[in-house]
Structure I
């Protein structure tokens, strides 16, 4: 019998992956990973495109405004990825175990959770966004721009939850290309409307926000349309209710994604407030570093999005074969995923180290102080990203095979347990420049710890192979 992963389940006792199977795994990984990478990068580009056009049309205060508003976006992404990736992991595992009814229940409960959480984010965001912006590090000069941008972005939060969450399930159902096209449609709309609203209609940061939510709405509509097109389960109207036991499993499997995004939020808030304090003591002031760090972190999101796309694209193969007891296939897929992700993380490292002035120039040419700090920030803060291909992919692996606690810890380690404290501690010793060194220290340290977890996991799977044999 052939699953949605395209691999047959016969010869289950077979210990090693044959050359033919190895080639098939590589093709499947490409099939799932490329659309997943495109979808994740498109999510990152929503923010990058805004930064580029705002930088050219409004200036660095506008970019600083999007930076202090960004924690609201990462909180929303935390909710949507927790639900979507958690449901996708559960869906793949249930399909691997031939339990299609439970797989269908995962889809129905996930959609219900997305709708409820999206509306809660909208209501709470509209009620509290002004005090939140202050908490997120907005200065007096940045606050007017931040208010103008954020009050519109909040309207699109439910669209983001549903489109991002459903895209994970669409990929798990074996339709990664559809997932890719739905995200690309929204991004294309955003890219076309951004310069129109900012430059032609002179709407400033508000124009960028309007373009973003229109694109998100288009992606959501296309994602919802897929509910009538699922390949491996039948989606009936009665399943669209939240089942308590299914919701618990979705939250458990999606915990790593939630922790990862919430950790990013914690890091952003910590860094913004650190800049507000120590930037005022530096020659660069507060608003220049606040704008630059926002750009650095969002550009880095393009690299991490490629890595996440590879890892998330691997999830259906990992989850299905782990559920079917084919640990040889799991290990083979993991090795291919790690090598692919590492190529991109090393490439990103080289680009940011060699072509730094060119990257900075994309976001607008400002004062000499601005350009000086921007080049320094890119080169120092991103000097450890060459290890992220291994670290991030490994954390997602544990989520895919139903080990959410390990996955959550590894995700929490890099962001909340290392980067956030270091971003608070190092500037008190070395000033504003100390903040920049927090990035590489956190990246490299977390990768060393992750290596220990992975070595243990691979040895354990080899022992399980012997038991099956």
Structure II
């Protein structure tokens, strides 16, 4: 047991440790966000705002894909970290083998379902007659890369939990670089439009997938045996329970996108903006916010191995210290994001292509209003992942649903009726952010009091 106590996760100073894990995780999440951002920028300049609206309509399929990746990836790396902290390496290896099999099976199944039900799905996600052809062309191709995206994200999470955050980062960076190089070639040189952007995305995902898969033979703390590679129902359910809060956050985002897209087209038709301008502006604002969320998710995922290991090792002071440090970093980043969204919205939106003055008027208003409470967003996200990391997935799951499902979706449906139109949709988000923040503060305060009690009991 002595070698386990010397593991840097349990001994290294927390600021240095969090930095070594969180920085690569943040970069990896930023790169993941750039897949969609880069497509949006090049499509905006090469196709126009109808192309941007098409990628917005298709985006829920990507968030569902990420929810599957997080369900397996975060769930398995949480269990992996807890087993390593407890010194049970054989069980940790079984977790990895089971998770890899799940990634492949679920990824292929999801891609097949998209191809079968593509048009009904896109119509349900808010596609208008003008946008639908672009969305179908784009998604037919990107669906092929969904299994690659699931394996890459899942293996990256396990590599991070194994103490290789830089390798995890490299997997994502390589794919993004390939995507960024190929996007302008396919769109502007070969004139493939949205299909070219989709091809660039899939080729980049394949490059990341190859690197991620190589890590199966490079784990530091375990040795995988052939017998580890099988799907066991009991272990799969435990993995799913640990990853549920992160996965449900993505599912909730998907539900919000569907409700938001349909509400935008419905109330947009009653406004001077029409249906397509709100749909396009919504996609740009949400994907811009995804960059800020990438920092928060990266911090959350970077802190997960530290939290899980130290909670498993009963080093409760380090658990509390890691959480407080992550929240502090999050508040600094959120403040910068808030200032950019409020002071430079026109410049940010202008990066995504051209449009008439009416389009820019609505997009600027949307960004400033909808993202007014971004200062508080990260607290709920970090806290729900905190519960999952310490082996309390039910609490994390409930907390992850507060902002998107319990508050935001009902407010999107109710507030336009109260405020008389599309403005009600814009104000629904800051109200939901504030309510979710208050619930989070109450939940985390109670949990920290319990952890302090455990700490005192260990000392006694």
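Just so it is clear, none of the values below were taken in a lab; they were calculated from the coordinates. Every value quoted in this text rests on a predicted model; they were computed, and no experiment measured them. Cβ atoms are built from the backbone, for glycine too; each structure is taken alone.
A value of 3.9 for distance in nm of label points 7 Å out along Cα→Cβ at positions 380 and 404, calculated from one of I, II, originates in structure I. Matching task: 1.8 is the computed value of distance in nm of label points 7 Å out along Cα→Cβ at positions 52 and 388. Pick the structure from I, II. For distance in nm of label points 7 Å out along Cα→Cβ at positions 52 and 388, the value 1.8 is produced by structure I. Figure out for me which of the structures I, II the number 4.4 belongs to, where distance in nm of label points 7 Å out along Cα→Cβ at positions 204 and 228 was derived from the coordinates. The read-out comes from structure I.
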